[in-house]
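In structure tokens below, several structures.
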Structure P
Amino acid sequence: MSNTYGNKFRVTTYGESHGPAVGAVIDGCPAGVALDLEAIGNALVRRRHGAPRREEDSIEWLSGLKDGITLGTPIAFLIRNNNTRPEDYAHLEHLFRPGHADYTYYMKYGVRDHRGGGRSSARETVARVVAGAVAMQLMPEVEITTEVEGTRPEIGDDTVGGVVSCRVTGVAAGVGEPIFGKLNASLAAAMMSIPSAIGFEMGAGFKAAEMKGSEYIDRWKGDTSLPLTVTNHCGGIQGGISNGMPIEFRVAFHPVVSIPQPVECLHEDGHLETVSIDGRHDLYHLNRAAVVVEAMTALCLINYML
């Protein structure tokens with residue numbers, strides 16, 4: 001199982017949704033950086049805003065810091081799960097929920113954690129948000145902002161998805177690699193690693209397929225000052241390398257698949273059972289997903305910028 005992200009700034013997350021704790025080890029963080037621990041905690045506040053499951057998300061820093069200053073050694077932290085309800089999932093121990101990773105995890109490993117999906121639960125992203133907030137403080141010149149497109153719809157007894165757009169400014173031209181190390185490819189991989197992510201597009205995205213070349217090309221403004229081009233259809237990346245324009249992309253998220261309605265689940269022996277999927281699940285998760293998009297963007301960029 002791949003639990004580590006990055007090659008220079010490496011983040012290994014651990015923990016299950018209804019286990020005792022989640023957390024991560026960050027390796028490769030430079031020494032001598034005074035971290036704003038309050039800002040890191042505020043990122044977790046944003047992530048849990050409106051969550052049906054009420055967790056304190058208090059960070060316990062285990063190593064790598066002295067008086068809030070990085071030592072250059074691995075930074076380990078732990079966030080305890082204080083509001084678990086594994087009993088809510090007892091009736092699902094031998095059932096595969098539709099739309100979840102229950103079946104695929106079982107087929108790959110021969111065993112799974114049925115308590116809220118274990119590692120496949122979005123609870124794991126708590127560790128990513130903390131690591132991403134650390135990475136952001138190593139790039140003070142970079143600003144990452146997100147916006148949930150549209151307004152929250154009326155939901156009723158169902159769930160909905162949506163699109164999160166992200167804009168990154170302050171990344172100079174020349175960040176990234178050609179061919180197989182492309183910055184846009186790495187961003188796509190980072191975004192698609194987020195639970196519920198189902199689509200990714202840079203700049204004009206799929207609309208570019210409907211454009212003519214004369215419409216799509218980003219024409220020079222005529223000098224080397226920013227912005228360099230009249231339009232930004234490429235999303236700030238050309239040939240896998242940033243061009244100094246804002247990096248712009250969108251991530252589509254499918255609806256949460258734990259719906260508040262009875263559903264047919266597949267039993268391990270092959271028969272179907274109609275059950276209610278209990279537990280505390282988001283009906284609308286886009287605002288919380290946006291924080292994770294920001295974190296994964298920071299984690300992607302820092303591996304090119306260190």
Structure Q
Amino acid sequence: MLPYLSRRLAVLVPTVLGVATVVFLLTHAMPGDPVDIMLGEYAQAADREALSRRLGLDRPVSEQYLSFLSGLARGDLGRSIQGDQPVAELVTLHAPATAELALAALLIAITIALPLGLLSAWNAGGAVDRLSLAGSMLGVAVPNFWLGPMLVLLFSIHLGWLPVSGRGGAAHLVLPALTLGTAMAGLLVRMTRSSLLEVMGEDYVRTARAKGLGERMVMLRHVLANALTPLLSVLGLQLGGLLAGAVITETIFAWPGLGRLMVQAIYSRDYPVVQGCVLVIAVTYVLVNLLTDLAYAWANPRVNFGDDDD
């Protein structure tokens with residue numbers, strides 16, 4: 001496993017470099033000038049030139065890129081153009097909110113998906129199965145930018161049960177997490193059902209039934225335990241995807257996470273903050289997938305990592 005882990009960590013370096021390069025080029029290709037946003041379009045030419053020189057925006061893009069890579073190699077993400085704060089400090093301040101939202105959405109998705117997937121597989125072809133599949137399709141099809149405002153209108157404005165936006169107690173987390181976790185729950189229901197049905201056709205399951213074990217015991221001890229292992233990889237991919245999908249949800253609910261910070265930085269053309277947020281999300285996505293692969297191998301010892309000594 002160690003050679004495999006070393007190879008995966010080695011891939012992390014070119015991945016981060018590729019993401020950093022693409023994000024740098026795209027942010028600098030955006031229309032608009034940070035100097036215009038900060039000083040206004042009617043500012044004096046001398047003031048514009050002085051601010052541009054102070055921010056380093058007067059240098060060629062190639063020189064800015066090399067300076068960015070040099071700082072990245074030292075672990076320095078630069079400083080915010082708008083607030084002159086270290087980007088690493090801003091990311092550290094907002095990352096816990098995004099992690100909290102992503103984990104809550106994952107918990108909601110698992111809580112919804114596992115029971116529905118189990119009931120759907122247990123009653124394959126029946127009314128429960130059809131309703132479950134229809135509900136999962138609806139969950140995947142409904143976009144977050146529509147579901148979020150609808151939940152606010154119903155539970156916050158009409159019923160007055162939950163706060164509209166912001167981050168405070170557990171009540172503030174319910175609507176954003178439900179909005180973000182609904183699509184994932186729809187996908188997990190179908191994946192759980194498919195995995196359970198596949199395992200239910202295995203020989204050892206038929207043998208367990210032939211030995212006289214009850215259907216509930218067969219499902220819990222033999223089917224569910226073996227069917228959940230492939231879902232680990234799906235959960236890892238979805239958890240990484242939640243970090244990117246949180247951008248819309250955080251904006252809708254004014255949730256102070258990396259997604260909202262990145263949107264605000266895009267509006268203000270704050271290049272270092274945009275680059276820092278995207279890099280953190282990308283690296284987190286890669287690391288989550290690596291941990292998922294290792295967890296999958298731990299749960300299923302038959303997995304071969306391709307090591308020479310295996």
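The greatest value of relative contact order in percent (Cα under 8 Å, 6 or more apart) among structures P, Q is that of Q.
Can you rank P, Q by Cα Rg over 2.2 N^0.38 Å and just name the one with the largest value?
Q
Using the calculated result -6500 for helix-only ellipticity at 222 nm (-39500 (n - 2.57) for each DSSP H run of 4 or more, over all residues; to 500), pick out the matching structure from P, Q. Among P, Q, the structure yielding -6500 for helix-only ellipticity at 222 nm (-39500 (n - 2.57) for each DSSP H run of 4 or more, over all residues; to 500) is P.
One of P, Q was used to compute Cα extents along the principal axes in Å, for residues 73-168 alone, and the result was 50, 45, 28. Which label is that? The correct label is P.
Computing distance in nm of label points 7 Å out along Cα→Cβ at positions 25 and 185 across structures P, Q gives 4.1 for structure Q. Of structures P, Q, the largest value of mean count of other Cβ atoms within 10 Å over residues 9-16 belongs to P.
Comparing volume of the Cα convex hull per residue in Å³, for residues 49-104 alone across P, Q, which structure shows the greatest value? Mind showing how you got there, number by number?
Details: P: 168; Q: 99.
Structure P gives the largest value of volume of the Cα convex hull per residue in Å³, for residues 49-104 alone among P, Q.
Bear in mind that the values in this text are calculations on the coordinates, not laboratory data. Since we're looking at a predicted model, the values are computed, not measured. Cβ atoms are built from the backbone, for glycine too; each structure is taken alone.
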